[in-house]
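Values in this text are rule-based calculations from the coordinates and carry no lab data. Keep in mind the model is a prediction, meaning the values are calculated, not measured. Cβ atoms are built from the backbone, for glycine too; each structure is taken alone.
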Structure 1
């Protein structure tokens, strides 16, 4: 769709969105980033996966990548609470190469792949190099990352802990890591924001989620614009 037409449709759809909602969407878009992203590797507990997705939305991440090696991915609506409709989910088919294909795509987009480890001799999350976009890889709570993921991430870091327990719940880990990294990219003068065109694309998508029978409205708007 031509950008001029898309902008026209956005303007027309906005007539059906409350001013408060329009203002909120503009504010959220100004906070959204693709500089940081998250990979959920073969999650089989929908509760945990959905909790991480909700955390991603809360911290302004736009993209989540989901691999399915042995298990099908499912969203738990009681946990995600609508966050999934504001995120871009990049799903990889259930197959042995699911993680590999995900990593190859992220590498082509210049992401640095990072995983967590309980090893206190590794670098702290506070010391992670964020000079290029970062994709954080989370494995399942029972098994952690796959052997392929461990061998192909660029860095392994640990979250500082001071008790007897060796690890956090995966959704807690995601919240701690994203809180740290989102704060750092905003403090260190990194260009983390979405482009104007990316914001338009998301607004176009989100307005369709909000406006009832948006498909019919759009058909009419296209006819109007072509006259």
Structure 2
């Protein structure tokens, strides 16, 4: 009996070109709170949960941040990000990749550390409707990446075993979460991480972007 393979996709930097909009939105939010943090340090945290982001922020700045500060940061980030929403575009091959999987009867889902308040702006250019497609956001799980909850929930909603899932992401946080839930991790370079970083975090294969992955889809079990 053929194993039912499913694909679980991260969103930012994996299917849509939005990583740097998130970076700039976090910079704006931090500036409004009077917190100084270099842009490159912010980039290294994109893709992890907001709670882990805050923990690392505390370690790097030595600041005492109250729960009120954390909530204001989240709201200011969301507002700043949505101001950049008109700039968001699908990455090359993203729509074609999803259409190929659908056309071949291969289930897929999106699992993002973002909340729906920011994810909605990214889903629209992809042609993804949360009412018709499986989309799991930070709002729906207890913990986000590098915890595996998002991917476990997405696989469950597809009716598949997580061991039969291919997790596609652009950050080390995606690959660490995939490793923790025993899924196959596939890394994309379109979010700014290097191939060596993704491989050290557990990526079995690394491609440039969705278009490159589509060209090699048979290598990861996506029969065309």
Exercise. Which structure, out of 1, 2, was volume of the Cα convex hull per residue in Å³ calculated from, if the result is 111?
Worked result: 2
For this session: Using mean count of other Cβ atoms within 10 Å over residues 22-29 as the calculated read-out, with 14.1 as its value, let me know the right label among 1, 2.
Result: 1
Problem set entry | Structure from which 1.2 was derived, distance in nm of label points 7 Å out along Cα→Cβ at positions 14 and 94, options 1, 2 | 2
Exercise. Hey, mean count of other Cβ atoms within 10 Å over residues 30-37 derived from one of 1, 2 reads 13.5; which structure?
Worked result: 2
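With distance in nm of label points 7 Å out along Cα→Cβ at positions 62 and 134 derived from the coordinates and found to be 4.7, which of 1, 2 does the value describe? Could the numbers behind the result be given before it?
Working: 1: 2.0; 2: 4.7.
Here the read-out was taken from 2.
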Exercise. Which one of 1, 2 has mean count of other Cβ atoms within 10 Å over residues 6-13, as calculated from the coordinates, equal to 27.1?
Worked result: 2
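When you work out FRET efficiency 1/(1 + (r/R0)^6) of positions 190 and 214 (r between Cβ atoms, R0 = 35 Å, to 0.05) for each of the structures 1, 2, which one comes out largest? It would help to have the intermediate numbers written out before the result.
Numbers: 1: 0.50; 2: 1.00.
Largest value of FRET efficiency 1/(1 + (r/R0)^6) of positions 190 and 214 (r between Cβ atoms, R0 = 35 Å, to 0.05): 2.
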Exercise. For structures 1, 2, which has the highest computed value of distance in nm of label points 7 Å out along Cα→Cβ at positions 110 and 174?
Worked result: 1
